[in-house]
Structure P
Amino acid sequence: MDLSNLATKEAAERGTWFEVLDPFGNASGLELLVAGAHSERYRRSVAKMQATQHNRRLQRNQSKREPEDFEVEDDLLTEHAVRITLDWRGKDGEPVTFGDDVVEFSEATVRKLYDQAVDVRNQTLEVARNTRAFLSKGSGVTS
């Protein structure tokens, strides 16, 4: 048994491309490159999210959760998704646009996308947690 066949960290660090689905489940033409759950980037992002949650509760001296805590957590999920998104591209070389404007990849534009299209954020988080999405014949990891 070759243990390298179980190693997924390197593939998670490189990331994987996936095509975003529109709200009806159709291909959107937007492809995102996302780091996987076994990557350092992902793990640091989760730690930052957990520390922020903990510190906010300490600042408010809370022993129980309030409804606004869940809104804060939603914002933290968006920031987490932004931190693990490495790049984007239009399918078949098409430019990425927002309305009539061509937009370049940046944290700000990804955040705007995730703020306005929560389902896209959720797809990103789902792919990042799916180890098999990062496995390929060239990754050194086989399925």
Structure Q
Amino acid sequence: MNRADRLIASAVFLLLLVAAGAVLLQPLRDMRGDIDEQRDLLAAQVGLTRDTLEVIRTQLEVSQEIREVSRRTEQRTTELLAVSRALLALSRAVAQDVGRAASDTAEVRRTAQQLLDLAEELERVVRETERHAESIDRKTGPSTAAP
């Protein structure tokens, strides 16, 4: 092979080498672009995860506040129920005494009955409040504080 043929062969070989390099390097460039896109997506996911965590923390604070309100409501309801029961017992005793008394008047009986009716209504309201508090407890968990 003469010098000109060798030069042409070297040039063709060099051209083939450059073409092969370009063919091999293009996928690497494409992979780099994919990696950059993945990095951007991961950064966005991290931001979204942080935002979600903050929302969850806020929800936890609200839930704890609701639970405390529920605990106080339950405590007040228990106290109110005790007062209501005492009032009801007293009203019943008064109604019995009024029934036994010979000097009973219709007005005293009516007043005693009204007192009894009010006491029973109060007890009904207390029971409804207690059911409401129990419903809140079922949703938020039982109160850990003693009533």
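Bear in mind that the values in this text are calculations on the coordinates, not laboratory data. Predicted model only: the values in this text are computed from it and were never measured. Cβ atoms are built from the backbone, for glycine too; each structure is taken alone.
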Given structures P, Q, which gives the highest value for mean count of other Cβ atoms within 10 Å over residues 26-33?
P
Comparing volume of the Cα convex hull per residue in Å³, for residues 50-121 alone across structures P, Q, the largest value goes to P
With helix-only ellipticity at 222 nm (-39500 (n - 2.57) for each DSSP H run of 4 or more, over all residues; to 500) derived from the coordinates and found to be -14500, which of P, Q does the value describe?
P
Given that Rg and Dmax of the Cα atoms in Å, for residues 18-81 alone, derived from a single structure, equals 15.8, 46, which label among P, Q identifies that structure?
P
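Which structure, out of P, Q, was mean count of other Cβ atoms within 10 Å over residues 34-41 calculated from, if the result is 20.4?
Numbers: P: 20.4; Q: 10.0.
Checking each candidate, the match is P.
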For distance in nm of label points 7 Å out along Cα→Cβ at positions 58 and 106, which structure out of P, Q has the highest calculated value?
Q
